[in-house]
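Structures follow.
Coordinate-derived values only; no laboratory data. Since the model is a prediction, treat every value here as computed from it, not as a measurement. Cβ atoms are built from the backbone, for glycine too; each structure is taken alone.
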Structure P
Amino acid sequence: MSYNYIELVSLVLLAIGCFFILSGSLGLIKLPDVFSRIHAAGLIDTLGSGFIVLALIVYSGFSLLSLKLLLIPLFLIFTSPVTGHAIALFAHESGYKPKGKNKK
């Protein structure tokens, strides 16, 4: 199989995005509390989907489709912090405490 330059770059970007999504998913399973898990979910949102969309833009070429694909990470950049803050606020108001070493 012979790949051209564009396919190789998009494949590497896709692999990086999949790595961040996999590591963030493992963080959702392994981390002890909701406050730590918010960080893992933010990793999935911003880095993972950003690299995957970038791979799609490189693969499809720079056209009107690329402009439409750029709207996806733009939407995620604005909505991800709001959802993370809303989840943390609800958890705090519900009485959840972060696990770990707390100084008293």
Structure Q
Amino acid sequence: MCQGHDHPERLELIQKCIQALHCPTRWEIIDAIGSGEKSTKEIYEDLKLGEAGMTFAGLYYHLSALKRAGIIELASYREVKGGTPEKIWKLKTTKIIIDLLEEKDVK
């Protein structure tokens, strides 16, 4: 029986990851970033999201979900002529490991 009442922190982390990765667009974002760094605009253009009917606000929604789950992080900002600095993203992790046993302090 899977209830998670004794380990709410671990269950919450697993739920965040599942929620972040349930959507195929988010997997495409992860692939687009790869082992390097990409700006929001580069991700948008690489994935042809405009052609798919997605707005920049829609992309930021997906980026935020991946960031909350600890999968991506803001690497830096890039200066844009006459505009708001552009966010540059990178993967924070390339693996998600679920440890079924809680680590105990050994003394």
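Tabulated values for the structure
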{"item": "Read-out Rg and Dmax of the Cα atoms in Å, computed value 17.6, 62, structure in P, Q", "result": "P"}
{"item": "Winner on FRET efficiency 1/(1 + (r/R0)^6) of positions 14 and 46 (r between Cβ atoms, R0 = 30 Å, to 0.05) once structures P, Q are ranked, highest first", "result": "P"}
{"item": "At a computed -25500 (helix-only ellipticity at 222 nm (-39500 (n - 2.57) for each DSSP H run of 4 or more, over all residues; to 500)), which of P, Q", "result": "P"}
{"item": "Top of P, Q by relative contact order in percent (Cα under 8 Å, 6 or more apart), largest first", "result": "P"}
